[in-house]
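Visitor: Next come the structures, one after another.
Derivation of every value follows stated rules applied to the coordinates shown; laboratory data play no part. Fair warning: this is a prediction, and the values are worked out from it, not measured in the lab. Cβ atoms are built from the backbone, for glycine too; each structure is taken alone.
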Structure 1
Amino acid sequence: YDARLSSLAWARALAAGLASQGVDVLDLGMTTTDTVYYVSGARRMPAVQITASHCTKELNGMKLVRAGAHVVGRGSGMEELRDIVMAGGLVDAPRRGRTDSWDPLPDYVDHLLRFVEAGALGPFRVLGDAGNGTGGIVASALARRIPGVSLEPMYFEPDGRFPNHEANPFEVENIRDLIRRVPAEGFDFGVAWDGDADRVYFVDERGGVVPGDFVTTLIARWFLERNPGAAIVYDLRSSWAVRDWVTRLGGRPIPERVGHSYIKQTMRRENAVFGGEVSGHYYFRDHFYADNGFIPWIAIMQMLSAQGLRLSELVASLGEYHLSGEINSTVPSTQAVIDRLAARYADAQEMSFLDGITVTYPDWHFNVRPSANDPVVRLNLEARSRAEMERRRDEVLALIRGGG
C-alpha cells in the first residue's frame, strides 16, 4: 500500500476479505507500486497495490495484476472482476487463508542493480523529490548501494497529507522546489517520483524539465545498443524523436494508445524490450513488462557516466524537436472537438482515431484525446521549428476552445 491516510485500512480490509475466501496473503507493507510488480513477477503471484497514484490526497484505489505482473485492466479482466463483485453471493471458504509479512526491499534493490554497472556510475550529486509518497523508501535503499551517487532527499517522509505539494510531478507547479534547488545548489540533476513511484521525472543541471518522450528516446537508444533490432513501444502523443531514433538504430518503433494496460499488452505481444509514455511511465521487458520509476534513474546515470555528459547535453544529443507540452482544455463535448478537428484537417497526410484524434503533416503533428480521469481534452503538438509549433499550437487550441 502507499502513503495515503486511508491505505493501511484498505489493505487490512482487503487482506481480511481475501483470507475469508481461503486465500493466503503476503503483506509487503508500505512500498512502491513497482516493488509490488516485481514481487508478482518474481514469485508468480497475483498482487494488489492500494494507491491512487498521482491523484489528490482524498482519493484511493487499487492497481491489480495477475501472477507474473500481467495487468488487470479494461479488456484484460477488469470487466469480469466487476461482474463477480456486483453479483455478490460470496461465502466464506471452509479454510481461512493465512497472512504473512515480508520486506521485499533487499531483493528488489538487487533486481534493479542488474540493469546497470553500479560501480561505474558517478560521481553524481542528485536531488530527489518523493513528494511525501513512497518513492523515498526505494530511492534511499538504492542509492546506498551505488558508491558514486550522493542522493539528497527532499520530501522523502511518507505522509498521506502531501503537505509540500501534490504527488503529481507531471504538473510543473509541483516540482518548483526541485527546479529551483538543482541549479542553485549545484546538483548534477534532479529526479521526482509520483505518489506510488511508478512514474519518474527529471530536471537537468540548469533547472530544465526533461520531457517524458525525450526520456523515452534516451532509454530506447540505450536498450537498442544492447538489444539490436528490438521493438520499442511508445504512446502516440510522443515526439518524433522516439520514432526517428528507434528507426535510425534499427529497432522497430510501435506506437500505441495511451494507458499502461495497452502499452503492456502490446509489449508482451511484440516482445518489446522497452516502452515509454509522455506521462513518465516507463516499462521494461526484464521487469515483467511493468512500469518502473527507478530503472530510468539508474539508466540515465549509466548513460551520463559512459558519455561524460551533463543531462542537458545528453538531451541535446537527440537533436532539435519542438514540443508544445500537454495542454488541457475543458470543453462541453469531446466528440464535437474531435469532429471539428477532423473536418478542419481532412487534408492531413495521416489521420488516426486510435486514441482521440492524431493528425500528421510532413512538418508537424498533434494528438487530442479526452482524459480518462478529468473532464478535459489534452493537446500534444510538435513541429519542425519553434515558430511553427507555436503557430500551429495556437491554431489548434482556437479550434478546441472556440470552435473557429
Structure 2
Amino acid sequence: ETTTEEKLAMIADSVRYLKSKGLRVFFDAEHFFDGFASDREYALQCLKTAAGAGADCVVLCDTNGGTITSTVAEVVRAVVGEVGCAVGIHTHNGGDVAVASSLAAIEVGATQVQAAANGYGDMCGNANMFSIIANLKLKLGLDVVTDEQLAYLTEASRYVSEVANLPPNPRQPYVGSAAFAHKAGLHAAGVIKEDWSYQHVAPATVGNDTRILVSELAGRRNILAKMREQGIDIPLEGDEARRLLDQVKLMESRGYQYEGAEASFELLVRRSRPGYEAPFELEDFMVVERRHHKPGEAGREMLSEAMVKIAVDDEIYHTAAEGLGPVHALDAAVRKALVQHFPSISAIKLVDYKVRIIDSAAGTGANVRVLIECTDGEHTWTTVGSSTDIIEASWLALSDSLEYWLLKRGGQAPS
C-alpha cells in the first residue's frame, strides 16, 4: 500500500518530468473537496507539492458534484492563500450547483475554470461551459470572449447538440429555445412594453431571440405579438384577436400546441379570415397495413399502402401508393395527387417526425401529438397535428406542412 509520503513524491516526480519536457502542467486534484473535508493539511500539501515542482495551475475538482456553493467558495479562498501558483475549478452537477460554484470560485480567486459544452458529462453532467462564458462576460464583466464571439453562443450550443446527436435542452439558460420565451399574457405584455422586465439580458447578445408563445395561458397581446414576430401581415379588428385566442385555446384543449409549430399557427390565423380557401382538400383516405411473404426471401415483411382522394380547385385526384410505413405511404399518395397540380411540391423533404403522448393514463387510447419539421432546402418550418389516431394526427401535421409551403411559395420551389 502506498504511503502518504510516497504519494507526495509521485506528484512531485510526475510534475517535474512533464515540466522537463517543456509542457504546461495542470494538476487536477480529483475528489479535492472531499479530501479537504477529511484531512485539510494533507490535501493542501498535495497542492503545494505540485506547485513546488513547477505546476502551472492546480485544479480543485468536486468530483461527485455534491459540494454546495458556499463551501466551494470557502475552500477555494483558503487554497488561493496557500499555494504559489494559479488555481482552477472543476465542478460536477450532482447538487445542481456546478455553474454557481464555478462562478463563486472565480470570484474568490480561481483563474481557470473547466467546463463542458451544454453541461454534458458523467452522472448529472459537468458545469455548463456556455452558461459560465455568458455569466463571466455579462455578469462579472470579464472579457473571456469578444462581443462577436458571444453572439455565436447559441449557434455553438446547437451545433454541439447536433454533433452529439442529443436533443437541445429548450430550458438551457442563455441558449435554449425557451430561455427568452414568454407564455403568460402578463409576461408577454411586459416584454413588449419593456423587454428588461422579464429578460435579464438582451437575447441578441448571446445569439438568441425573444419568442412570444401562443398557448392556453396567452392573452390578446400574445397573439398580436406572435403575428408580428412571424411577419403575418393580417390586420385583426375588433374582437377578432379575442376570437382567434379562443380558437387557440380550443385547439390546445384538443391536444394541439403551437409553441414549436409556428407554421400551423400561421395557418390557424389565415383560416380564421373570411374567404380563406385552402389550396387542396382531403376528401377521403384509407391506409392498409399487412404482413406478406417477400418473393425469394424467407420470413415476412410489413407492407403499407395508402389510397387518397384529394380535391384541387374543381378536380378530384384519386391515387394510391406504397410506403415503408403508414405515414410514408400516405405522404407518397398525397404527393402523387398534388404533384399533378403543383409540380414543385417534390422539393419538400421531411426533416423530423416526433410523436408525444398527451394523456398517458389513457394507455393505448391516449391522445397523441405529432410534430413534423420540413424543409425545401432553403427554409424550414414545423407543423402539428393531434388526435387519438396516430395516422390522423400525422396527416393533420403533414397536410399543414404542405399547405403552408404552397401558401408561402405559391407552389414554386426555391431556385
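Visitor: Ranked by Rg/Rh (Cα atoms, Kirkwood Rh), which of 1, 2 sits at the highest value?
Guide: When Rg/Rh (Cα atoms, Kirkwood Rh) is computed for each of 1, 2, structure 2 gives the biggest number.
Visitor: Once relative contact order in percent (Cα under 8 Å, 6 or more apart) is calculated for every structure in 1, 2, which label goes with the largest value?
Guide: Evaluating relative contact order in percent (Cα under 8 Å, 6 or more apart) on every structure, the highest lands on 1.
Visitor: Check the numbers for distance in nm of label points 7 Å out along Cα→Cβ at positions 96 and 280 across 1, 2 and tell me which is largest.
Guide: Sorting by distance in nm of label points 7 Å out along Cα→Cβ at positions 96 and 280 in descending order puts 2 first.
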